[in-house]
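Derivation of every value follows stated rules applied to the coordinates shown; laboratory data play no part. Small disclaimer: the values here were computed from a predicted structure and weren't measured. Cβ atoms are built from the backbone, for glycine too; each structure is taken alone.
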Structure P
Amino acid sequence: MQMPILPIDLTAVVAVFMGTLIVLIPVAGVTARFALKPIAEAMAKIKSSQGTSEQLSLIQQRLELMEHQLGAMESEMYRIKEVTEFHAQLKAPDK
């Protein structure tokens, strides 16, 4: 003997489905928060380290420019010293 097929109570099915979702949505949200937080932090660190590498490159360029300027100043000071010594020799009385 076959059992008779009973009609589906759509209201009861929707009520059970919605009741289940009321519990599952917050649980899924909390789970996603804890699962995605390390990924978001890693992406933030990567982004900040890229900014750091750009800053490091900029600092390196500025240091090279300063070294070049310092070299130019040293050569200028050497030339000034030579000129000063030359003028001192010109002003010195003959011996």
Structure Q
Amino acid sequence: MSQIILRADDDVQIESLIASALQAEENELRTGILKTRQKLAAFELKYSLSTDAFLRSSADTLPFGELEALEWSGECETLKRLEDKLSGLKKIKICS
């Protein structure tokens, strides 16, 4: 377990500042996740193919070009990174 101790020289409310910053980051990650899921849904609708099926398929069986495949797989990676960050952020507890 990692632990950080913060001290302020004056009456700054560190706990509320940190809580606000963590909440803002969580909101930003959730927005990014929503937008990325929307992009994935657009690919799925356009090609009548689920993202899971796309990830399992080989390049020669796909009904589109390499650029589309790169974009789609890039969005998959982005979603995973955002979800991992959100998961890690949610594990942070403020102890006073």
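Some points to look at:
- Top of P, Q by distance in nm of label points 7 Å out along Cα→Cβ at positions 10 and 74, largest first: P
- Top of P, Q by FRET efficiency 1/(1 + (r/R0)^6) of positions 26 and 82 (r between Cβ atoms, R0 = 25 Å, to 0.05), largest first: Q
- Origin of the derived value -23500 (helix-only ellipticity at 222 nm (-39500 (n - 2.57) for each DSSP H run of 4 or more, over all residues; to 500); candidates P, Q): Q
- Entry that produces -0.65, -0.96 once log10 I(q)/I(0) by the Debye sum over Cα atoms at q = 0.14, 0.20 Å⁻¹ is calculated, selected from P, Q: Q
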